[in-house]
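Please find the structures below.
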Structure 1
Amino acid sequence: MLIYGHRFIDSESFYHVSDIDAINNTPSSSTIYLEFSEDNLDIINHAVQNAVPFLLGASTVTEIIYASSFGASFILVHKELAKTAQNIANNYLFDAKILVKIEEEDEIEEMAILGVDGVIFSNAIIKINS
């Protein structure tokens with residue numbers, strides 16, 4: 001299981017961007033984060049065209065499918081969608097890893113039992129402005 005942002009485990013950070021210019025303010029070789037939205041398609045396409053790895057937040061099954069089709073490295077879903085998202089990812093052999101945002105350490109066990117690829121604490125997502 002992947003764990004990001006835990007106080008015991010050294011892990012990479014994700015950089016939450018709101019526009020293409022903000023990507024330039026992230027460290028090289030970093031993974032950007034954004035929510036799926038039609039308003040963000042330009043950022044998603046820019047990331048794909050420039051081989052920038054990205055974590056894409058998805059709130060529906062359709063958005064999970066889109067995220068995989070775009071080539072997201074990671075797909076972030078809410079706890080309520082975790083099991084469904086992981087089943088879809090396993091069934092369709094997604095390259096992307098399914099992550100669930102958690103707040104408490106005891107949620108790690110819950111997500112592990114569901115078979116989710118990984119968890120992320122909110123401190124692993126850093127907001128970047130352009």
Structure 2
Amino acid sequence: MLKGFKEFLLRGSVLDLAVGIIIGGAFTAVVTGLLDGILNPLIAAIFGQPDISDVWSFTLNQSTFSIGLFLQAVLNFVIVAATLYFVVVVPVNHLTARIRRGEAEAPEPEVPTADVVLLQEIRDLLAQQSTDTK
């Protein structure tokens with residue numbers, strides 16, 4: 001039972017998932033720094049508030065509606081998606097394309113010379129003869 005568990009843990013997909021979660025946590029800190037350090041102060045300079053979550057809020061029958069809160073969530077999503085796309089997806093796609101081009105341009109193996117072909121045939125005959133005698 002422990003052997004199966006060990007194989008499960010060392011399977012590539014589990015390790016990839018663990019690395020992805022760790023990188024995702026670290027990447028979240030980068031995006032949060034971008035939002036808190038650059039974009040939210042820019043929004044504060046434009047709207048006079050630290051973010052747009054309180055912009056266009058109104059109360060109706062003691063219920064508060066906040067269009068800005070929704071827009072802030074959409075803005076955060078777009079920023080995370082754009083950062084992820086340009087920092088991770090585009091470079092990986094570029095690297096994958098370079099690797100594929102490199103594989104397509106790989107030289108074909110050289111055709112063996114006549115003496116190499118003869119030696120390979122002798123080797124194969126000797127291997128066949130040794131299995132026939134057993």
Candidates 1, 2; mean count of other Cβ atoms within 10 Å over residues 17-24 computed = 10.5; producing structure is 2
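Determine which structure produced the value 7.8 for mean count of other Cβ atoms within 10 Å over residues 57-64, calculated from the coordinates; the candidates are 1, 2.
Working: 1: 17.6; 2: 7.8.
Of the options listed, only 2 reproduces it.
Tell me which structure, out of 1, 2, gives -9000 once helix-only ellipticity at 222 nm (-39500 (n - 2.57) for each DSSP H run of 4 or more, over all residues; to 500) is calculated. List each step's numbers first, then the result.
Details: 1: -9000; 2: -23000.
Only structure 1 yields this read-out.
Compute relative contact order in percent (Cα under 8 Å, 6 or more apart) for each of 1, 2 and report the one that scores greatest.
Working: 1: 32; 2: 11.
Once relative contact order in percent (Cα under 8 Å, 6 or more apart) is tallied for 1, 2, the winner is 1.
If distance in nm of label points 7 Å out along Cα→Cβ at positions 1 and 25 is calculated from each of 1, 2, which structure is the one that comes out at 3.4? The partial results should precede the final answer.
Working: 1: 3.4; 2: 2.9.
Computed on structure 1.
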Highest-scoring label, criterion being FRET efficiency 1/(1 + (r/R0)^6) of positions 65 and 81 (r between Cβ atoms, R0 = 25 Å, to 0.05), among 1, 2:
1
From the coordinates of one of 1, 2, semi-axes √(5λ) of the Cα gyration tensor in Å came out at 64, 23, 11; that one is structure 2
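No value in this document is a laboratory result; all are computed from the given coordinates. In this text the structure is predicted, and so the values were computed from the model without any measurement. Cβ atoms are built from the backbone, for glycine too; each structure is taken alone.
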